[in-house]
Structure P
Amino acid sequence: MSATPPPASNQVSSRFMLIAVAFVTCLIASNITAVKLITVADFILPGAIVIFPITYIIGDVLTEVYGYAKARRVIWLGFLANLFAVATFALVGVLPAAGFWGGQEAYDTILGATPRILAASLVAYLFGEFANAYVLARLKVATEGRFLWVRTIGSTMVGQSLDSAIFVVIAFSGILPTEGLILVIVTQAVAKTAYEALATPLTYLVVDWLKRAEGIDTFDRDVSFNPFATTG
């Protein structure tokens, strides 16, 4: 199996495109469902816990197989797609409703995110996803491609902890007491990381299949880890 990226770095396969679409779909779905709070084993969690951790699993697969540079493109694609979705929801929300339609309040509740929550979500997403990709890429080189489970769980632990901490602090500082903030951060980070750990066997299967199908196994030895880089 080759340990180098594909010759034409700007070309992408249909498999890569499907994975990128899945990533963006999970991201947008999780941001919509996050408005509902659910109770799991006496812990209160956002509804996004059902789908959002999958974005980290997909992010792990992207970085492991295709490398940090291509994962970076998908992370930014997800950010722009989410921004577009939020802008669309906001625009439709301020348009005059039909006189017979009585769902404006429900629409605003579900799709009308406050600027503070929106900012918290977008900033947390970027920091968390890039941290996840960076840690996994570095660990892959350090371990010479061994111990995939260490990379996926370790990178998710860092990324999800950062994501949860940034989101909760920006969104709820001054609303929840410090003890409450810490509890919410820890609960979300642990739950999301546990999700990744349980999905490890599936991650192994997908990664192994993709490496064989694509004929690549990318090691990020000379890549730029600048999130804003447009090449390399």
Structure Q
Amino acid sequence: MRNGVVALIAAAGRGTRMAGSAQQKKQYFMLGDRPVLAHTISIFEESPLVDDIVVVVCPEDIAYCQREIVTKYGFQKVSKLVPGGRQRGDSVYQGLLALDPAPDIVLVHDGVRPFFPSALMGEVVQAVRTYGAAVVAVPVKDTIKIADVAGFVKRTPERRSLWAVQTPQGFSYPLLLAAYREARQRQLQATDDAMLVEALGHRVKLVLGTYENIKITTPEDFIIAEALFARGVRK
């Protein structure tokens, strides 16, 4: 593994919200000519800015992923398959520990987010080099309500200040590793990597993404993904 930019792809999810996940995990669903995860890896495989790729998968899927994804589709940049943990944060942390030697920048990306436009890779990497932390995001379209525990509206935040965060999320490797170690010591729970960096008091730069950069989580998402693929968003 060379120093530089490493893509850490989190693909250890078990797909509890996806129908039929008991037979096959969503990252291995066929999307057009290849599995979702293969499309996702291709984004970073094809980018000259990315030096190496590490994929975190369920422990029982390592041999399958090596055979049916990495070898079958000829990915040359995938240097390691790392067994993941129970939660996404556990999996990302295991992936971070497996990066040896340490890279300058790590781009954490969801294995089931196959439509990130590679043209934006440079913006993300440059933002990380400048600010140390950057995440892809899009402005929220809907009005958002904050509710109380009884299910009543508590307040309505100003929509202009709200962004829906996506991946990749890029960080200086030492910064993200420190954030994860601090979070584990304090037993902090987070829904994305940037929250842990924010907890250290570090600013995170937003990079404007696209609404097509969806995460395939539910059966409805997969219908949208098939439509995007048919339009040629990822081919």
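Match the computed value 3.8 of distance in nm of label points 7 Å out along Cα→Cβ at positions 147 and 179 to one of the structures P, Q, and report its label. Before the final figure, lay out the partial values.
Numbers: P: 3.8; Q: 2.9.
Of the options listed, only P reproduces it.
Computing helix-only ellipticity at 222 nm (-39500 (n - 2.57) for each DSSP H run of 4 or more, over all residues; to 500) gives -8500 for which of P, Q? Numbers along the way, then the final one.
Numbers: P: -23500; Q: -8500.
Only one of P, Q returns -8500 for helix-only ellipticity at 222 nm (-39500 (n - 2.57) for each DSSP H run of 4 or more, over all residues; to 500), namely Q.
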One of P, Q was used to compute distance in nm of label points 7 Å out along Cα→Cβ at positions 107 and 203, and the answer was 2.4. Which one was it?
Q
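Work out the source of 14.9 here, i.e. which of P, Q gives that when mean count of other Cβ atoms within 10 Å over residues 67-74 is computed.
Working: P: 23.4; Q: 14.9.
The structure behind it is Q.
With FRET efficiency 1/(1 + (r/R0)^6) of positions 43 and 115 (r between Cβ atoms, R0 = 30 Å, to 0.05) as the yardstick, tell me which of P, Q scores highest. The partial results should precede the final answer.
Working: P: 0.65; Q: 1.00.
Result for FRET efficiency 1/(1 + (r/R0)^6) of positions 43 and 115 (r between Cβ atoms, R0 = 30 Å, to 0.05) over P, Q: largest is Q.
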Origin of the value 0.20, where FRET efficiency 1/(1 + (r/R0)^6) of positions 59 and 155 (r between Cβ atoms, R0 = 35 Å, to 0.05) was derived from one of P, Q
Q
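Which structure, out of P, Q, was relative contact order in percent (Cα under 8 Å, 6 or more apart) derived from, given a value of 29?
On the way: P: 29; Q: 23.
The value was obtained from structure P.
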Source structure (of P, Q) for log10 I(q)/I(0) by the Debye sum over Cα atoms at q = 0.17 Å⁻¹, computed value -1.22
P
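Coordinate-derived values only; no laboratory data. Quantities reported herein were computed from a predicted structural model and do not represent experimental measurements. Cβ atoms are built from the backbone, for glycine too; each structure is taken alone.
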